[in-house]
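Bear in mind that the values in this text are calculations on the coordinates, not laboratory data. No experiment lies behind these values; they were computed from the predicted model shown. Cβ atoms are built from the backbone, for glycine too; each structure is taken alone.
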Structure P
Amino acid sequence: MTTNLLDHDLEGLAAFCETLGEKRFRATQLFRWIHQKGATNFDQMTDLAKSLREKLPASAHIQSLKVVSRHDSADGTIKWLFDVGAGDVIETVFIPESDRGTLCISSQAGCAVGCRFCSTGHQGFSRNLTTAEIIGQLWFAEHFLRQHLGRSERVVSNVVMMGMGEPLQNYSQLLPALRVMLDDHAYGLSRRRVTVSTSGVVPMMDRLAQDCPVALAVSLHAPEDALRSNLVPLNKKYPIAELLDACSRYQSAAPRDFITFEYCMLDGVNDQAEHAQQLVELMKKHSVSGLSCKFNLIPFNPFPASGLKRSSMPQVMAFAKILIDAGMVTTVRKTRGDDIDAACGQLAGDVQDRTGVQQRMASQRQGMLKGIKIVSREVGV
């Protein structure tokens with residue numbers, strides 16, 4: 001079986017070339033052809049020695065992902081479904097804006113964390129993606145979009161690991177992919193423009209800070225442990241205080257001077273004024289350890305299995321005002337691609353669940369009904 005060269009960062013590719021009796025600079029040339037030019041045929045790589053071009057087909061190939069379907073939103077968002085074999089289909093989303101092009105990449109086929117408000121979590125978990133499958137999403141999108149838009153320069157300026165899966169539970173495959181994204185011989189993205197989103201896998205946050213500190217977004221979604229454990233089951237293993245301590249440690253290595261906290265706004269569940277006040281007190285407590293934060297409030301994108309509803313926009317804005325008045329940088333995420341189920345929390349793909357997710361979710365829903373008093377009230381406009 002030949003090696004898929006998309007599985008290698010530059011160091012890995014150099015080691016591979018050494019097995020062929022080639023020097024390091026050949027790996028750099030090969031790396032550029034693959035990632036900057038999108039080449040898949042070794043005969044195209046005209047500045048490689050003919051002897052190397054003749055060696056490569058017997059030991060290597062360049063294989064991206066098979067497209068199952070493409071969906072285009074009215075707002076310009078594009079969603080691709082990719083076949084990763086064995087009945088698993090993953091999703092990748094491109095979000096164009098006037099000053100950037102953001103690609104949302106998946107790291108797993110499904111997700112084992114099982115957050116209540118996430119469509120992926122309700123589908124269950126099949127397996128981790130390989131480095132080639134992670135970077136292959138960027139490889140395909142970048143070169144497809146260049147051709148589609150008729151552009152020779154880079155189209156994808158930002159990458160967010162916010163697609164299907166918990167990236168830090170697939171660390172060994174994520175790390176080489178991040179290094180490819182950042183490498184000037186490949187995509188040359190800034191560390192500030194590559195974001196890993198995590199539900200709070202504390203030990204791997206510490207490792208990422210040491211190995212490849214990129215921007216970090218933490219899925220918080222609640223100001224106290226009982227509520228967060230119902231919404232984000234991983235909180236039972238890594239509770240809020242432990243998570244925020246890890247955020248403080250990460251910030252010293254991070255390329256930005258703040259950590260982004262994502263907060264999905266759920267009607268009557270975590271969107272009340274008292275929740276906002278609790279967040280303010282929580283962040284004040286941890287600011288003494290140097291933690292600086294930015295809150296990104298995310299309007300929930302409903303799906304039937306969740307049993308949850310989106311907070312009204314007046315409620316979202318009232319919640320945001322409490323945070324802003326307390327001096328906390330706060331934004332409300334604009335919903336993009338919801339007409340093609342490409343918005344935050346809607347990515348589901350099609351995976352072969354190996355985790356008994358339906359039983360776990362049913363248990364979580366019962367816990368929510370017992371542990372959370374859902375407040376019903378009318379909100380004036």
Structure Q
Amino acid sequence: MSTLLGTTFQEPTKSPALLLLGQNRDLVSERGVECAGGLPAASDPDLVERARVARAALGDRAFILGHHYQRDEVIDFADVTGDSFKLAREAAARPEAEYIIFCGVHFMAESADILTSDFQKVILPDLAAGCSMADMAAINQVEDAWDDLVAAGIAEQTIPVTYMNSTAAIKAFTGRHGGTVCTSSNAEVALRWAFDQVGGVEGTGKVLFLPDQHLGRNTAVLKLGLSLDDCVVYDPRKPNGGLTQEELNRARMILWRGHCSVHGRFSLKNIEDMRAAVPGVNILSHPECKHEVIAASDYVGSTEYIIKTLEAAEPGSSWAIGTELNLVRRLANAHSDKNIHFLDDTVCFCSTMNRIDLPHLVWAMESLVAGQEINQIVVDEDDAHWARVALDQMLALPGL
């Protein structure tokens with residue numbers, strides 16, 4: 001649960017349609033906001049200059065975070081770029097900044113609020129910038145799923161692990177039930193830790209993995225040596241998740257039926273077509289992709305891994321990248337000595353991440369300059385406590 005301008009709202013059971021341009025309100029879901037004073041027009045020829053002036057006026061009072069999937073026009077004004085976890089930690093490392101302007105999506109801003117001090121205010125330029133994956137696991141659905149595990153007699157041998165790409169309420173649920181959070185970089189370490197709490201990878205314990213089934217499956221099978229038969233998918237729209245008692249008893253990985261709408265688009269055919277078109281191409285994919293895509297890729301890793309792999313690649317080498325298009329285009333421009341392709345044959349932006357554009361960033365900065373604190377993200381105190389417990393458990397894992 002989180003708040004907007006002092007009013008508390010429950011997490012929605014289902015995500016509503018996105019509101020156009022973020023200029024209307026849907027207080028139940030926190031999607032959309034009225035832009036007091038008017039949102040600048042994208043065609044405004046003075047927009048870049050207005051952004052520079054507002055940024056200069058805020059000075060050290062503001063710290064701007066830009067996720068790798070943001071538009072270039074936004075990244076140009078970011079003090080730091082990175083993935084969701086890196087940015088949340090960067091925010092926590094800037095205790096002198098009064099405002100953390102998070103150019104990312106809602107769950108990222110929540111994580112920043114959890115990790116920063118009470119003095120700091122986290123601002124999300126457009127509240128319609130959500131995450132379809134995070135929204136696939138509503139807290140009431142997850143609590144119902146846990147009740148199903150209790151009824152099946154397996155809850156005591158199950159450790160919940162949630163991906164960083166989840167709401168504060170889901171992170172809090174994980175903390176309350178003795179679990180942890182993971183990133184795409186440390187999912188293997190987090191899962192090994194979770195299994196060690198209930199008898200080890202070779203034991204009989206189970207993990208409830210939220211909300212991305214693909215990251216959970218890929219890590220369990222390719223890193224931990226479990227089989228596809230050890231994995232079942234819990235569908236919150238079906239009674240008992242659509243699983244029988246026998247399936248729950250047999251399963252080692254209970255995967256939530258969630259996925260990334262961007263990474264889920266890549267297919268085995270994309271890889272086959274790319275290999276046919278570009279001899280010697282290296283396929284580099286994000287672990288949120290489907291299992292058959294990951295199994296057919298040459299390299300697999302997080303956003304930061306993708307960036308570092310291309311930095312270290314030989315000049316003249318060919319690469320097809322299976323991740324969000326803004327990042328792939330930026331990497332192609334940064335590494336003109338390499339032959340970099342987008343793995344999909346169609347445009348594949350993260351539509352919600354792209355809602356934060358330069359007009360919204362300018363509006364947010366100018367509002368703060370004028371003394372108007374807009375779009376502040378505040379996580380419920382109890383949720384923040386338990387989410388912090390889960391995040392601290394992740395921070396205690398080896399390698400972080």
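General observations
- Test item: distance in nm of label points 7 Å out along Cα→Cβ at positions 73 and 201 calculated as 4.7, pick one of P, Q: Q
- Among P, Q, which structure scores highest (criterion: distance in nm of label points 7 Å out along Cα→Cβ at positions 41 and 185): Q
- Which entry (P, Q) yields the derived value 21.6, 74 for Rg and Dmax of the Cα atoms in Å: P
- Comparison across structures P, Q (criterion: distance in nm of label points 7 Å out along Cα→Cβ at positions 97 and 329) gives the highest value for Q.
- Structures P, Q were shown, and relative contact order in percent (Cα under 8 Å, 6 or more apart) at 22 was computed from Q.
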